[in-house]
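Some structures are shown below for you to check.
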Structure 1
Amino acid sequence: MKVIAVLPPGLEQEGAKELDELGAFAIQPLRRSVSFEADMRCLYRLNLSARLPFRFLREIARFPCESPQALYRNTQKSFNWLDWLHPSKSFRVDVSGTSNVLNHSHFNALQVKNALVDLQMDYWGKRSDINLANPDLCLHLHLNSHQAVLSLDTSSQSLHRRGYRPAMGVAPLKENLAAGLLRLSGWNFSIPLVDPLCGSGTFLIEAASMAMALPTGMSQFYLFKHWHDFDEDLWLQEQELANDNNTYKHKLPKFLGCEKNEEIAEQARINIQKAGLQEIIEIRNSHFLDLKLPNENGVLICNPPYGKRSGHQEDLATLYRELGIFCKTKASGWQLWLLSGNQNLTKYLRMKANKKIPVSNGGIDCRWLNYLIN
């Protein structure tokens, strides 16, 4: 199967590495995505274990599309819909991209929807319901110049939603971006990981989950269970392998988070408990200046406010200044990885970055900064 993995901007290369590790082939990084090929077993494995993608889109048809009529007509004849889309199944159509003559996403989605329900009415005399929240099939139409690509989404919701985070802070970091940043840091699962500004605990939960090889836990939203070629035996085998692989064979490092706000610290504990990691991750409700680090050198990792969604510039300047003081007085020999969306604030750290990796966080142009603390 030809498949597209949709990724956060800046994580294309790291996403390609993860796909390779999990058995995909013919891998090609693109803009905000990676194309690859996989058999059904591999596709199930990716949905269970890949931590970086938002979505997996399985290509089912590709055809020329130069008009609304061509989109309607070619949709109907592009795929064996009568086997795949019985009127008892609901569906949804998502759209990305445009062409010169098809530049309205809602209209394009309606064309695909009308093509399919008209086909059903002609054959069965009844049609599927449209379900935007929880469909049986989610179709994805991508338009590029004069070509259309139809795909099936493997899930009804974005795969970054792991299910452990009912409680969130003011500007939460998406789980898949956190996982990608951890991979980019080169942290090797063996040394302490400390988040001095842990918020709702996303970095720590993703780090512990990665260290323990836990499945991403989205099974209730997988749509491939409704596909015509779903192989339940193969799916159960991959589930069993994913669960067998999550027995950590070595001693886990220390996972420690610090959060000054009592309410947000409690949110982090709720999320950690939801993820089943309450015995692994410790949250302390204090200012990071009062935090005592583990004796063994490790990695500090954090996503402090940028002043775009939360925080005031004057208060944030003080925060960054204090973070720099904390690093230099209490974390000698450690590394700091910091997600920055405001270079005017990072200057208050009074530290020189060793690496600057461009990434995007919710549309904000950011840099993933590395500091070697002397």
Structure 2
Amino acid sequence: MELLAQERAKKLFKVPFVNVQPYSGSPANQAVYLAVCKPGDTVMGLNLPDGGHLTHGWNVNFSGLIYNTVMYHVKNDGFIDLEEVRKLALEKKPKLIWCGATAYPREFPFEEFAKIADEVGAYFACDIAHIAGLIAGGVHKSPAEFADIITTTTHKTLRGPRGALIMVTEKGLRKDFELGSKIEKAVFPGLQGGPHDHQTAAIAVALKEALTPEFKAYAAQIVKNSKALAESLMANGVRLSSNGTDNHLLLLDLTPFGKGKGLYMQDALGLAGITVNKNSIPAEPMSPFYPSGVRLGTPCLTTRGMKEPEMRQIGKWISEIALEIKNFEMPEDKQARQKAIENFREKIAESNKVKEVRKQVLELCKKFPLHKN
């Protein structure tokens, strides 16, 4: 079963080595560190408020506590600052450079990163957790030609169980022919005990599905839906980080409505039947606990069968809810925040607009049921 999962992953992502045992994405990334770095080595990753991941070097995570981490950023336009990446790499000489994110709505410049990593002799690791399904479906470029190591979760756009893969590319094996065995030893016995075989079986099934023409159509529709939703939101007065998207993900910048309103928007949309999560934005003016953005995506809606017309309507609903939070301020004073949040939640629960949108959302969902008899 494990060999079957490996072979399917190799075929899907065009790589010579795959480990299918990591319990999830963070342990997979931790295994990469253990395989190629020593404590105190310098590593580079995208700054967390700019869309990066905790395990790419953020200071409260193991990656920021054990390693000497250098963070790069996005520019004012929301795109990764490649000039800064190269400047920092030449100056700091990292052992490992990460490319990947949790809230970056644009296509990753894998080739440019690879050139920088090669120039300074660093391992280049791509964390494609969010976009693995888009890569499998051919609607996002693949890092297989450029990276040394690729990690991914299996439960996001790949639409499988909660698990992860670690892959080594042809380029990675040319750089270090023992890289595969180093990964193997890092996963077991370095970090984990026995494999979760039920999880591996489900990963194998997901990979089989990802090799089908139907999955390619699904991946393509995710991006079409994402772009349609982005256009609808912007047309209705909602600002997006980088003014759009290339993938499945959108990052709403709510600063025109005030600072720190991500929590308000998350809660109001939740009451309206639209599930999102609060999220930091680039140059976040508040804190990760009270951020000024909201992150959302289109994979689940696409799985239900929704297309561009539904995205345009959902964008309109989200913009209507955004107006409902406009007059509620998030205090700068930390002591005053809890009372403000309690007041907001009491008032927003009585909003006629929120109740109206909720009814419309439920009617839409009935047309796209989760189960078809």
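Bear in mind that the values in this text are calculations on the coordinates, not laboratory data. Not measured: the values here are computed from a predicted model. Cβ atoms are built from the backbone, for glycine too; each structure is taken alone.
Assorted remarks:
- Read-out distance in nm of label points 7 Å out along Cα→Cβ at positions 36 and 364, computed value 3.0, structure in 1, 2: 1
- At a computed 3.3 (distance in nm of label points 7 Å out along Cα→Cβ at positions 212 and 252), which of 1, 2: 2
- Which of 1, 2 yields -14000 [helix-only ellipticity at 222 nm (-39500 (n - 2.57) for each DSSP H run of 4 or more, over all residues; to 500), calculated]: 2
- Structures 1, 2 were shown, and percent of Cα pairs over 36 Å apart at 31 was computed from 1.
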